1. Ranked on distance in nm of label points 7 Å out along Cα→Cβ at positions 39 and 111, which label among I, II, III comes first with the largest value?
2. Could you tell me which structure in I, II, III was used to calculate mean count of other Cβ atoms within 10 Å over residues 95-102 as 12.1?
3. Which structure, out of I, II, III, was helix-only ellipticity at 222 nm (-39500 (n - 2.57) for each DSSP H run of 4 or more, over all residues; to 500) calculated from, if the result is -11500?
4. For which of I, II, III does semi-axes √(5λ) of the Cα gyration tensor in Å, for residues 103-142 alone, calculated from the coordinates, equal 26, 12, 9?
Structure I
Amino acid sequence: MTKTARYIILCEDRQTQCLIFDFLKVQNINRRKIRCYPLPADTDSGCGEAYVRQHYPEELQYLRSKNYNDVILFVCIDADSETFKHRYEQLEEACRKPGIPVRTGKDAVAYFIPKRNIETWIQWYTDKSANETDTYPHKRGHEADCKEQAGKMAEDFNSGVFEAGELQSITAAKKEYEKLP
């Protein structure tokens, strides 16, 4: 990733926003270069993934209107009980409906799609005890308390080493991250 680029985080809740924001800061990205797309008004209603799918096409168009090396988009959407592959397909379908070409290899877009939810990743980077079938508690009011996990995630993503037993959704996110300029 380039330090001169601008970064956009499109996600469904504050917990995800905090983790990805801190992940980027650990990468020595200046906080002024990170823009967090506004969160949905009601993140408790479960409408977050629909919100991300609704706004993704306009953010992809925005990215394409800029220099490809200038803007990097992180699209973060929980898989919930679906597969992360299904969420990929839903994001592509969200583009097709209004006639926007789907993401290509030229687009600086990374899909981060945790299986179940972002708390799964936080639990994994807390003590490596997470799995992708159980749900882990959301820490309301303490969403920003994930700096340590964001640091471990950044270290993991930059190491290039894929741990045995690692969560499949983290492995998929690492592959997405490695494609970025």
Structure II
Amino acid sequence: MTSLRAMTISDLPRVLEIIGEAQAFLAAQNINQWQNGYPNEETMRSDIEKEQSYVSTVDNQTVGMMTIVFDGEPSYRTIYDGAWSAVVPYACIHRMAIGGSFRGGKTADEMIRAAEALVIKKGFRYIRVDTHRENQRMQRMLFRNRFLRCGVIYLSEGLEANDERIAFDKVLV
């Protein structure tokens, strides 16, 4: 069973390794996501400082990582070809990756369930997330976990600014 805990600086080497594996995996599928040096060490250090980065562990081994933001996402202000399911305070999941040897199992589903529990514990009942149009594995995982496809957003900042993403959300009950 996977557990989720706050990421620390000491987790950084393993997290950067997981990100590198994810970048290589996406590149091998010809998906132009995370192929321009993002996310990088600076991004992850910033997430740790903001206390919004988490690692997923199995038997004390770090198997995945994600960022959960609780103070909004500028890229989500405008959505095209659809609409968000709710207009209420939300958490959003970013930068989710799983180490190569754990990819394809139930780790992603367990990470999402752990994130949902954390979001509820923090007083939120609504999650938004986005992914690359060609990242079918992520989209299937989101659908499997009852996220709804809401439309299209464009990233507003960072190394991937102006890139299109498919937007999803889920109201937690």
Structure III
Amino acid sequence: MARVLVLFAHPSFSKSRVHQRLVDAVPDHPDLTFRDLYEEYPDFHVNVPAEQALLSSHDVIVFQHPIYWYSVPPLLKQWIDLVLEHGWAYGREGRALEGKRVLSAVSTGGPESSYQREGFHGRTLSEFLAPIERTVTLCRMEYLEPFVVYGTHRLSEEDVGHEAERYRSWLLALLENGAGA
């Protein structure tokens, strides 16, 4: 059984019907910790020692967020900049996170077809997530395939429910074997 930490970052969560359903689908499980960074740090003053202790006590870290201007939301970027310190998370002496697994759980407003080289955005989603993947590998962690909900602006309520159930199953698979379904 893996210990899973979900770091959730959504700057306008109250307006997100998709992430509200995804968050509601997070299993209540003793080996899963859910942390809403915007709720925890509305002033952006991240408690670095507390966050490092959480990372140390989990095997799998999930960054859950919408793709926000082709990147992560601002508080998640702040969190990464502060928490993943040189000498702790990376660098010659920085081995605190070595061997942990990291995954992104993201949503996009546009359909999957728009996240292709010949699509509207001119890049794949993997290319937009490359800075996260590189950060993870710099910290000697393993970056796994992301969980993606595409085209959120056009999903029916039934589709959103299906995606929430898929997310719940994916998180349960992470708990069971440390890798997504």
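All of the numbers you see were taken from the coordinates with simple rules; none came from a lab. Since this is a predicted model, take the numbers as computed values, not measurements. Cβ atoms are built from the backbone, for glycine too; each structure is taken alone.
1. Once distance in nm of label points 7 Å out along Cα→Cβ at positions 39 and 111 is tallied for I, II, III, the winner is III.
2. On the way: I: 12.1; II: 19.5; III: 17.0.
Only one of I, II, III returns 12.1 for mean count of other Cβ atoms within 10 Å over residues 95-102, namely I.
3. Values: I: -13500; II: -9000; III: -11500.
Considering all the candidates, the number was obtained from III.
4. I
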